[in-house]
Structure P
Amino acid sequence: MTRAWILPVLLVLFGSAVATGLIFSGNAGAATALLLMFVLLAGMNSPLIFPRSIGALEAQRRSAVDGRPVIFWRPGCKYCLRLRLRLGRSAHQLHWVDIWRDPAGASAVRAANDGNETVPTVIVAGRPHTNPGPEWVREHLSPSP
């Protein structure tokens with residue numbers, strides 16, 4: 001299991017344990033609601049909510065061709081999640097790189113952020129921007145062909 005899935009799995013396991021305790025104490029409704037909440041929280045912190053990640057080199061190559069920004073992210077990052085959710089459907093037009101799965105992506109982020117793996121880091125026209133707002137990212141999207 002990669003570390004991207006550790007937090008979501010722990011959330012589901014913890015939610016299941018608490019829900020089991022509630023069921024044994026006779027609170028089936030509360031157990032169901034709590035378990036659903038933990039499953040949703042796990043889903044939001046998993047790689048599933050983000051568009052499919054590609055390698056940093058491939059993302060940079062594609063960005064050079066189509067002019068779309070590259071977003072370096074990692075699962076469990078609340079700022080990455082905020083950016084992803086606020087971008088809505090336009091998030092699929094961007095090139096996403098999971099720095100926990102791609103060492104070249106992690107290296108690119110460290111190079112842009114004084115040795116720190118600060119995400120989200122967005123590369124637009126070869127220039128890095130750390131934790132930009134969703135509106136700013138949306139402004140830098142090229143029209144789709």
Structure Q
Amino acid sequence: VIVLSVAALMWYGLIRQVVLGFPVGNNPASDAVLILFWIIFGIAFPLIMLKWTKLIVEVREDGLYIRFTPFHLHYKKFLYKDIKHYKTINYSPLKRFGGWGFRVNFKGETGYIMSGKQGIELTLKYETVVISTIKPEKFIKGMDAFQNDDL
């Protein structure tokens with residue numbers, strides 16, 4: 001949302017001042033400066049963010065670790081001891097969460113969604129977390145293997 005908002009603001013400024021000829025603000029920047037900012041923040045920044053944004057999900061010995069780069073600096077961990085239940089799911093990101101990215105819906109569920117319609121659903125003590133993945137069965141098998149090692 002932030003990236004798209006900044007890009008939209010740059011596009012608005014460019015169209016209003018350079019194309020239509022109406023200055024933006026009380027002390028407008030020159031057209032050259034506005035065009036430079038538009039190239040950087042209206043085109044390059046959104047494209048770079050789309051390329052660098054990724055969801056890293058790791059199954060580890062003690063739990064499931066996720067990191068939504070570049071927004072999370074550290075991994076968020078869901079320890080097995082805190083997970084009551086987990087399963088693979090097919091869902092619509094648009095219907096369930098209103099889109100893609102880091103989302104919280106009206107039911108209080110948290111979604112870490114990049115693409116596709118498959119994922120894993122973690123039922124924790126106080127919340128439900130949905131994590132998108134193109135191979136949910138692999139994550140379930142990995143989680144099952146670590147859970148069985150503890151028995």
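Some notes on this structure:
- Origin of the value -0.47, -0.68, where log10 I(q)/I(0) by the Debye sum over Cα atoms at q = 0.11, 0.14 Å⁻¹ was derived from one of P, Q: P
- Origin of the derived value -15500 (helix-only ellipticity at 222 nm (-39500 (n - 2.57) for each DSSP H run of 4 or more, over all residues; to 500); candidates P, Q): P
- Given 16 for relative contact order in percent (Cα under 8 Å, 6 or more apart), calculated: source structure among P, Q: Q
Since every read-out is calculated from the coordinates, none of them should be taken as a lab result. All values derive from a computational prediction rather than experimental measurement.
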